1. Figure out for me which of the structures I, II the number 2.8 belongs to, where distance in nm of label points 7 Å out along Cα→Cβ at positions 123 and 235 was derived from the coordinates.
2. Suppose FRET efficiency 1/(1 + (r/R0)^6) of positions 99 and 131 (r between Cβ atoms, R0 = 30 Å, to 0.05) works out to 0.70; of I, II, which structure was it derived from?
3. Output the label of whichever structure in I, II has the greatest value of distance in nm of label points 7 Å out along Cα→Cβ at positions 67 and 315.
4. Of the structures labelled I, II, one was used to calculate relative contact order in percent (Cα under 8 Å, 6 or more apart), giving 17. Name it.
5. If FRET efficiency 1/(1 + (r/R0)^6) of positions 139 and 267 (r between Cβ atoms, R0 = 35 Å, to 0.05) comes out at 0.30 when worked out from the coordinates, which of I, II was used?
6. To test your reading of the models, identify which of I, II gives -0.32, -0.42, -0.64 for log10 I(q)/I(0) by the Debye sum over Cα atoms at q = 0.08, 0.09, 0.11 Å⁻¹ when calculated.
Structure I
Amino acid sequence: MLGRTGRDVTVVGLGCWQLGADWGDVGDEQAMEILGAAVDAGVTFLDTADVYGDGRSERFVGRLLRERPDAGLVVATKMGRRSDPHVPEAYTLDAMRAWTDRSRENLGVDTLDLTQLHCPPTPVYSRDDVYDALDTLVQEGRIAAYGVSVETVDEALTAIARPNVASVQIILNAFRRKPLEEVLPAAVEAGVGIIARVPLASGLLSGKFDESTQFAADDHRTYNRGGDAFDVGETFAGVPYEVGVRAAREVAALTPDGATTAQLALRWIIDQPGVTTVIPGASRPEQARANAAAADLPPLTAEQQDELRRIYDERIREHVHGRW
C-alpha cells in the first residue's frame, strides 16, 4: 500500500521523466510503447511531473489512462517547479490550484491520485500554510492525496512528521544509502509510503557505461554533471561519473545468472524495509519489461548485501553521504 493514500501499487513502477525531456529524444510512438510495455508487464504505478517536457510526459500518461481504463493505474505527478523564480513564497494556494488544474487537464482526470511537492526550497517543508493549502486541495477534490519529493534526508524527516503527508519520494539506490538510516524507519513508523527514485543512478547501476560513453547534448547526464541545471544529486545520484563507472563494474560482478545488473540494483531497493515502490525510467519497451521483472527475483543473499555495502563504503560514501 502506498502510505496514507490507501492505494495498492506494484513494487516496481515506471518513472516518466524521460517521456518529457532531459534524456535525449523519445518520440511520441516510442513513449506510448514504453508505457504500454510497462502496463503489460503488470506495472500499476506511474510517476510524472508537470515540468517534464512542460506537460508532455503528463499528456502521454493521460493518453494511456484513456486507452487502458481498466489497468488499475495509480498516477503520481508533481508541482511547484513551474514557479519562476522558484522561491518559497511561490507556494501559495492560488498557485497550487493553477498547477494542479493544469495537471488534471494534461492527465484528463477530475482528481489527481497523488500530487507531490517537487523538490521545493527547503523552507517550504516547514510551512504550516503550505500543508493547509494542500489539505484544501484535497477538500476541493482536486487531489486525492499529497506527498513530497525531496533532495535531503532532513527534508524527508520534516515532511514525514506532518500528519497528512501520504508519501515521500527520495533518491535511494546502492550508491545512495543514507535514507536507510533514519528516513525509512521513520516512514514505517508513521505509515508514510516511500517512492525510491533514481534507482539506477541515471543508468550507472546498469553496468553498461564506461569511461568513453557519450550522452546526447539534451541529456541531463551531459549538461547537469556539475549541477548547472538542477540538483546534481539527480544526475548519476551525485556520484562523480568516473568513480561510479568503476564502482559499477564491481556491482556487475555480483549479478546472478539469469538476471541483469539493473535488476540486481532494483532488487536491492525492493528488499529494503519501508520501500513501497521503485520507479526506474525506461527509454525502450524492453527496458520497461526487464525492470518490472526485477520484482520476480529472489531477495539478495547476505553475501550480495555485504558486498554492495563494501562497495559503497570504499568507493562511494565519501562523495555523497554527507551531502544529502
Structure II
Amino acid sequence: MNETKETVELSIDCDAPKGLRFEYRAVLLLIILLLSALFFIGRPARSIRSFVEAWNLGHIIYFALFPLLLQQIPSIGEIRTVRKAGVYVIFTIVYGLLVELLQHGFGRSPDLGDMVRNMIGAGVALFFILPVRKTIPLHMLRALQVAVLLAVVYQCVPTITALTDEFQARRAFPVLSDFQTSLQLDRWSSTSEISMEGEEGNPENMILHVRLTTAKYTGASLKYFPGNWQGYDSVQFRVFNPLTESLSVICRMHDEQHEKGTYHAADRYNQGFVLKSGWNTITIDLKDVVHAPENRIMDVRKMRNMNIFAMDLKRPRDMFIDDVKLLKGH
C-alpha cells in the first residue's frame, strides 16, 4: 500500500517572471548598490533611536538579497546544491569581514553584531528563498527556518523597544523622563554606571541612580526625547544628593545646530548648581537657554541633549535624578 504525504513548504518564491527579467535584475542591482554604499556612509549622525536600531537590520536584508544577484551571473547560476550554499556561507563571512575592516578607514569601528546579522541574512536566503532549500530534509528545514525566524525576531527587539518608548515619550510629553516606565533607561547614556531603582522610602517611585566617578566629567545625558520645546517657559528636574556634603553639578543643553558645529562650549547652555543634602529641585528658564550661545539664538524647536554632570571629583559619589519635565508659566 502506497501512502502519499502532502506538505506545505514555508518558503518565498523569488523567481522573477521572464518578461520582467531585465527589470528584476536592474531593481535588485540598484538595491544592492544602495545598501553597499550605506555600509560606508553610515547612518545620519543624529537620528531618532528607532531609526538607529532599524539601521542595523540592513545587514540581514543585504545578505538575504545578495545571492539573488549572484545567481544572475551565468558562471555561478542558481544556488541549488549544498556545495554552492557552503560557498555562499564562506563568501558571507569573508565579505562581511572585509566590509568591517574597510569601514575602519571611513571613521567607523568593526562590529561583531554586524557579522552575526550577516549570517542571519544568509540563513534567510538559504532556508527561505534559494532553491537549495528543496534539497534539505523537511524536518531539518523546518528546524532551520524556525531558528532563523527566532534570530530575526531577536534582532528586531531593539527597534520594537525603541518604537514603544518613543510612543510612550510622545504621550507623556512635556514630561521628558520620570522613570515610571521600564524602557526609559535607554533614553539616557553615561560613561559611568546608571540604573533605575526605587526611591528610598517610596520604592514605587522609580528614579535614575548615577554613580559618579573621579573622571574629568562624570554624569548622565538625556539623549532621546521629544525635541520641540517651543511654547514652554522652563525645564525642571529633581536631583538627590545622599550625603551631607554638598555636590556641585553642571547642567548642559544644546540644540541640533550645535551638533553640526564644533561642539564649542560657548555655543551651548552651561550652568553650575550646588546640590545640598537631600532632594534639590532645579528650574531653568528657557530664555536663558535660548540666549546661551555666544553668537546665535538656540533653537528650542530642535533640542537634542541635556546633560547633568560633575567635574574633577576627589572620590566617587552618587546622584539620583527624577521628574525631568517642561513647564509653562514659570
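Readers should treat all values here as calculations from the given coordinates under stated rules, not as data from a laboratory. The model shown is predicted, which means the values in this text are computed figures rather than measured ones. Cβ atoms are built from the backbone, for glycine too; each structure is taken alone.
1. Working: I: 2.8; II: 4.2.
Here the read-out was taken from I.
2. II
3. When distance in nm of label points 7 Å out along Cα→Cβ at positions 67 and 315 is calculated for I, II, structure II comes out on top.
4. Working: I: 22; II: 17.
Only structure II yields this read-out.
5. I
6. Working through the options, I get structure I.
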